[in-house]
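Read the figures in this text as sums done on the coordinates, not as results from a lab. For clarity, every value in this text was computed on a predicted model and none was experimentally measured. Cβ atoms are built from the backbone, for glycine too; each structure is taken alone.
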Structure P
Amino acid sequence: MITLFNYLLIFNIFAGGFVLFTVPFEFYIGYVFIILFVMAYLLRYRNMTINPYFLVFLISLTISSIFNVYCQNTTLFLMLKQAVGVAITGTAYYLLIKVNKYDVDRLFRIYLQMALIVAAIGVFQEISFLIGFKSGYDYSYIIPKWRAAPALMGMLKVNSIFEEASHFANALTPALFVSLMALLRNNCSYLNKKSAVMIILSIFLTFSAIAYLEFLFCLILISINIKKSALLLMASIIIIFIYMTYNYSSEIRLRVDDSIAVVTGSKKAADVNLSTYALASNAFVAYKSFLDNPFFGHGLGSHPISYNRYLIPGNSEGFWQGSVYGLNREDACSLFLRLASETGLFGIMAVLYFIFKFPIKNSDNKNLKMLNNGIFVMFLAHLFRQGHYFYDGLFFFVWLYYFTYKLNTKTE
């Protein structure tokens with residue numbers, strides 16, 4: 001039974017397109033796996049344990065959010081949806097690692113197996129698009145929450161079984177890091193070079209700005225940890241990667257140029273591309289919300305309400321764009337922005353402390369370090385893009401990250 005739940009809960013990372021219903025809230029098939037696992041655990045072990053620091057953090061946010069419900073900054077429904085979701089998913093993945101006797105290597109290998117399959121589907125999707133085989137690249141007929149990615153330069157923006165290309169790239173970030181390491185090392189036990197190329201190619205074919213940012217983060221982190229003799233080579237690779245990405249991807253160049261223009265004030269946010277606008281408009285809302293309550297924000301689930309409050313015609317400092325009003329307001333487009341808006345300094349500092357407290361800098365166990373560092377890059381990407389607290393099995397990586405660090409401290 002443990003093996004079955006290992007696969008079901010890890011599959012949840014890739015199951016974001018499989019939604020069972022959307023009213024009164026989106027309920028994904030992965031939630032069924034999580035609930036069944038928690039029930040099975042309770043029936044088997046008759047107790048429930050959770051990390052005390054996680055519990056204190058969640059209780060603190062819940063209390064501050066209840067106060068914000070009273071102040072009408074959020075609603076009880078929106079607050080409970082986030083608090084309960086974080087509590088259940090956070091607990092489930094903690095218990096998953098516990099029942100596996102903290103065998104993080106085993107669980108990560110299952111993740112890599114699934115990542116490779118999803119990557120292969122992505123490459124098949126691109127090939128199908130190029131030869132005109134619609135059923136091979138348009139999966140709307142089998143995946144409820146799936147959107148066809150727009151073509152770019154005659155090629156499809158690969159999203160595999162995910163709703164969006166950026167979600168696909170985020171979920172495969174740890175696999176991307178391991179794949180790059182597999183190409184650079186001759187003794188990587190996680191992936192062979194053919195599998196590594198498949199994963200790297202699939203993420204490259206997303207033509208997603210966040211995917212290329214993840215590539216860059218991976219290369220920088222790898223360069224920090226390599227021998228000095230290879231540092232010049234890695235620096236050259238990074239420079240070439242940045243140059244090629246900017247000059248040969250019109251979409252990436254547009255987003256970079258528009259982002260700089262918004263920051264420097266040479267363009268209004270309402271006049272730039274949709275991706276940059278979504279980030280800029282939600283940043284404006286998060287900034288306003290943060291100024292109102294810098295210590296604890298407006299409470300869990302409050303960002304959509306803050307969005308409606310601050311982004312209004314005539315009072316939005318160039319951020320109002322009526323035709324795309326509400327773009328990414330549910331998750332603030334970025335984990336950092338959502339934390340600033342909903343949890344204030346308390347949430348931001350707690351999350352940043354966690355991310356930068358537990359990366360493995362040195363280890364005799366290369367697999368532990370590789371696993372840990374890949375998740376570190378994933379967290380950085382989430383801060384920039386994708387603000388869901390527990391979507392795509394995020395807490396699986398939270399606890400893997402934590403326990404890889406703990407296991408490494410015992411071996412040092």
Structure Q
Amino acid sequence: MEFICRIGTPTGEIVTRNVEATTESDLRSQLGREGFRIFDISTPNIVKTVKSGSGDGKLHIKLEYFLLFNQQLSALLRAGLPILQSIGILKKRQKNVKLFEILNDVEDRIRSGMALSDAFAQSGSFPRIYTASLLAGERAGSLDAVLIRYVTYTKGVAELRRKLKKSLTYPAFLIIASMFLVAVLTTYVIPKFSELFGSVGAQLPVITQVVVNVSRAIQTNLYWAGPLLIGLGIGLFFWRKTSNGRMAIDKALLKLPIFGDLIKQSTTAQLTRSLATLLAGGITLLESYEIASEAISNQGLRSTSSSVLSGIREGRGFTDSMEGIGWVPELALDMIGVGEKSGSLREMLDEVANFYDVELDSRMSALTALIEPVILVFMGALVVTILLAMYMPLLSSVNSVTG
């Protein structure tokens with residue numbers, strides 16, 4: 001039977017090793033005879049270990065400091081420095097107050113004999129996939145390589161989110177600008193012109209009557225409609241904080257045309273990349289999927305993902321289990337199926353993630369290119385309509401006077 005041993009060596013180092021033994025008591029006797037100080041002995045159950053104190057699954061420090069820390073830690077470990085000494089060096093050089101406090105706590109836990117993965121998990125400030133990757137690196141004796149792989153994974157996810165935000169920023173700005181334009185025209189400009197038309201007493205064109213009536217309706221109802229809309233917005237914000245509210249909103253988003261497919265594709269990219277990272281660390285497929293599925297942000301998709309775990313436990317193929325949840329794109333399923341049959345599942349999961357990163361970037365660019373002119377045409381048509389409505393009566397009056 002294999003045990004994970006956290007032991008102190010005769011030279012004073014604290015190390016983690018995988019040791020084969022018949023029973024735990026035999027192992028303790030063996031290690032004692034060899035001069036090791038025993039801090040902890042456990043069986044290799046990754047899911048149980050990383051669940052303890054793993055927090056809410058979110059990173060609670062700035063991403064740039066987190067990535068830099070992991071790159072530096074990997075370099076120090078690769079250079080042969082012990083974990084405790086590496087943590088101490090990085091703690092002293094740390095400029096981020098939050099990360100300094102976490103590293104100080106982690107250092108104390110390691111001194112007491114706790115493994116690095118457990119120490120980070122107990123802090124509650126890191127995603128579960130990170131602490132699971134650390135444990136996999138400890139088990140395999142390749143912690144430095146696992147850290148670099150996780151940094152690459154995190155950069156990939158961050159880059160995808162950055163591209164999505166960048167694609168949506170300009171359309172959002174145009175929508176806000178058009179709403180502001182409508183508000184100014186209907187509450188200030190049009191009322192001024194309507195007062196002028198009333199003093200003239202001339203027959204107004206149909207387009208002018210429609211615009212003036214719409215403006216008056218907005219002004220009349222603004223005092224109760226404005227607070228009502230603000231209240232509904234605040235209520236919706238807090239309702240989304242509840243489990244039922246978030247589930248309802250996330251499911252509604254999936255039904256939106258175009259955007260629903262984009263959410264599914266982005267989730268597929270993140271899920272497959274997380275799986276590939278965990279599998280590369282030596283974690284089993286069942287444990288990897290259980291951890292990776294926690295990174296799914298859309299609750300509607302996450303609620304269906306649990307059936308994959310049941311399928312794997314029942315002995316079904318991973319591809320068949322993924323097909324059963326109903327939202328993974330067919331092309332992704334085909335690629336995963338090829339990887340599963342050929343024994344290169346991890347590599348194929350990486351390919352799926354990379355493919356959908358490129359696909360998402362392409363579709364978001366095309367969507368942005370479509371939305372921007374639509375909004376601009378709408379704003380132009382609105383302005384032209386209001387200008388015609390305001391100036392047509394004036395032109396008619398001038399013509400009647402000169403005629």
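Brief remarks follow.
- Given 15 for relative contact order in percent (Cα under 8 Å, 6 or more apart), calculated: source structure among P, Q: Q
- Read-out helix-only ellipticity at 222 nm (-39500 (n - 2.57) for each DSSP H run of 4 or more, over all residues; to 500), computed value -21500, structure in P, Q: P
- Across the set P, Q, distance in nm of label points 7 Å out along Cα→Cβ at positions 216 and 336 reaches its highest value in structure Q.
- Highest-scoring label, criterion being distance in nm of label points 7 Å out along Cα→Cβ at positions 64 and 392, among P, Q: Q
- Each of the structures P, Q was assessed by FRET efficiency 1/(1 + (r/R0)^6) of positions 32 and 296 (r between Cβ atoms, R0 = 35 Å, to 0.05); the largest value belongs to P.
- When P(r) over Cα pairs in 10 Å bins from 0, in percent is computed across structures P, Q, the figure 4, 17, 22, 19, 14, 9, 7, 5, 3, 1, 0, 0 traces back to Q.
- Read-out Rg/Rh (Cα atoms, Kirkwood Rh), for residues 184-327 alone, computed value 1.34, structure in P, Q: Q
- Structures P, Q, by distance in nm of label points 7 Å out along Cα→Cβ at positions 240 and 256: label with the highest value: P
- For mean projected area of the Cα convex hull in nm², for residues 248-375 alone computed as 10.2, the structure of P, Q it came from: P
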